[in-house]
Structure P
Amino acid sequence: MSSFRLIQGSCVDQDADAIVNAANRYLMAGGGICGAIFRKAGAEKLAESCAKHSVPLNDGDAVITPAYGITNAKYVIHAVGPDFGSTPTAFKELYLAYYNSLVVLKDNDLHTIAFPLISSGIFGGALDNPVTESTKQAIKAYNDFVKANPDYDVDVTLCAFTEREYAEANKVVGISR
């Protein structure tokens with residue numbers, strides 16, 4: 001049976017088949033969760049795997065690499081969330097970053113995944129509440145994926161890094177359940 005849960009913490013620290021990197025379209029090491037994943041995985045090895053993908057990716061795309069030094073996960077799924085600073089109405093692309101990550105998970109016969117709040121940090125742009133929007137799109141993508149794949153179980157953990165993010169995301173999860 002599939003499940004969705006919200007926790008306060010970092011996706012990098014979760015035991016899962018795959019953790020999700022809120023990636024940039026060039027799959028290069030960055031700040032925030034992206035930087036943390038590259039550091040823990042081993043930046044050089046992860047960068048070599050990322051370089052095998054044709055870039056730039058589009059907003060909403062997702063690709064997979066090994067997790068290397070991240071011993072609590074087998075793979076990293078790199079999901080390109082939109083930058084709401086330059087594309088303020090990219091809600092479909094945010095949804096697709098979550099949904100396509102779940103498709104990549106299934107395509108690789110994996111079942112557990114830990115997401116950060118994609119496009120809720122510096123890519124949140126001028127959104128009134130990027131955490132709320134990211135959480136809404138994560139839940140919608142999960143529900144749509146489970147409905148489209150009723151015989152494939154996935155366990156999704158959505159990770160809100162700070163206490164404030166958790167409180168905001170939890171309001172959305174409470175309404176959506």
Structure Q
Amino acid sequence: MISADDCRYFARYNRWQNERLYVAAAALPDGTRKRSMGAFFKSIHGTLNHLLVGDRLWLARFDGEPSGVTALDQELYSDFDELRRQRGCTDDRIDRRVAALMAERIEGWLHFRRLSGGGGETTLPTALCLMQMFNHQTLHRGQVTTPLMQCGIKPGVTDLSMLPAEFTSPLFGR
């Protein structure tokens with residue numbers, strides 16, 4: 001199963017990749033970022049927005065708070081600069097959340113209301129929910145790279161093994 005150290009590593013990878021994707025997306029005009037390009041959430045902006053929606057939804061579940069999220073395609077911020085700023089704030093929150101993880105919390109259960117799959121209440125192992133949050137991030141960031149490349153923007157390396165030292169040093173003392 002996933003450990004607290006794994007979560008901290010994935011959170012750092014998450015921040016690194018988010019920062020890189022937002023830099024890449026910022027090179028495009030707003031209209032291009034928001035143009036439907038056949039992505040699951042239509043556009044680059046829509047997919048970046050969905051990533052924020054998903055992370056906020058999971059964080060609220062982990063914290064036992066209302067999320068304010070009513071739909072997986074809910075637009076949180078139409079302004080790209082605000083979306084980017086909020087992405088950083090949410091990554092800060094993820095970092096704080098995983099820094100506080102204890103083994104007994106990871107080994108517990110999470111009870112929450114689903115937004116997809118017909119909704120309804122469910123209870124899942126917390127470890128599985130943490131893995132889902134990080135896996136979800138990777139899936140949709142990967143979906144953003146295709147339209148970026150179609151627009152002539154190279155998102156750069158996305159391999160977990162290429163996480164730069166400045167992102168790993170707080171975790172591993174390097």
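Out of P, Q, which structure matches 1.8 when distance in nm of label points 7 Å out along Cα→Cβ at positions 85 and 117 is calculated? Don't jump to the answer; show the numbers that get you there.
On the way: P: 1.8; Q: 3.6.
Considering all the candidates, the number was obtained from P.
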Q.
As an exercise: Kirkwood radius over Cα pairs in Å, calculated from one structure in P, Q, equals 16.8. Which structure is it?
A. Q
Q: For helix-only ellipticity at 222 nm (-39500 (n - 2.57) for each DSSP H run of 4 or more, over all residues; to 500), the calculated result is -20000, so let me know which of P, Q that is.
A: Q
Q | If distance in nm of label points 7 Å out along Cα→Cβ at positions 29 and 125 is computed and equals 5.1, the structure in P, Q | A | Q
Q. 35 is what came out when relative contact order in percent (Cα under 8 Å, 6 or more apart) was calculated for one structure; which of P, Q is it?
A. Q
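Quick note: the coordinates plus some simple rules give every number you see, no bench work behind them. None of these values were measured; they are calculated from a predicted model. Cβ atoms are built from the backbone, for glycine too; each structure is taken alone.
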